[in-house]
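Structures given as structure tokens follow.
Values in this text are rule-based calculations from the coordinates and carry no lab data. Keep in mind the model is a prediction, meaning the values are calculated, not measured. Cβ atoms are built from the backbone, for glycine too; each structure is taken alone.
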Structure P
Amino acid sequence: MAELTVLTDVIGTTTYIGESVPGTSISASAWRIVQVIDTTSGTTFYYADADSTFTKAWSQRGAYTYSS
């Protein structure tokens, strides 16, 4: 498995996790971003724009639509 850079951002009960190859700019469209929402009924995971590929920009994580 290739080495990845992992960034996290926690806002209340929502966590954003970004993965990319080391050295990737946060504005490059080379990130896979997952939104994790913790509630009393469980934890859900959603990909940015329902896309699990490395095509998103970490700096834009708040602008994407998240779904599974």
Structure Q
Amino acid sequence: MQKRRRFKQTQSLEERLAQDTAQLRERAKALPPGRARELIMRKITQNEAAHHLCEILRSPAAQHSE
């Protein structure tokens, strides 16, 4: 049986998402309109949605519903 490799994250998920989004935006700026740029823009949208969900889950309203 293979042993799972585990990593201790040094940054929060929100920080990692923000960093990845900033890097993707820089890459998208350098690309001409086309398929590759669209894929990067889709990933940016996914990162922003994930960041928004993290904010919702951390909100006081979400804490009271548990």
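Here are some notes:
- Distance in nm of label points 7 Å out along Cα→Cβ at positions 5 and 29 - structure with the largest value, from P, Q: Q
- When helix-only ellipticity at 222 nm (-39500 (n - 2.57) for each DSSP H run of 4 or more, over all residues; to 500) is computed across structures P, Q, the figure 0 traces back to P.
- Entry that produces -0.28, -1.15, -1.27 once log10 I(q)/I(0) by the Debye sum over Cα atoms at q = 0.12, 0.26, 0.28 Å⁻¹ is calculated, selected from P, Q: P
- Read-out relative contact order in percent (Cα under 8 Å, 6 or more apart), computed value 27, structure in P, Q: P
- FRET efficiency 1/(1 + (r/R0)^6) of positions 21 and 37 (r between Cβ atoms, R0 = 30 Å, to 0.05) from the coordinates reads 0.70; which among P, Q: P
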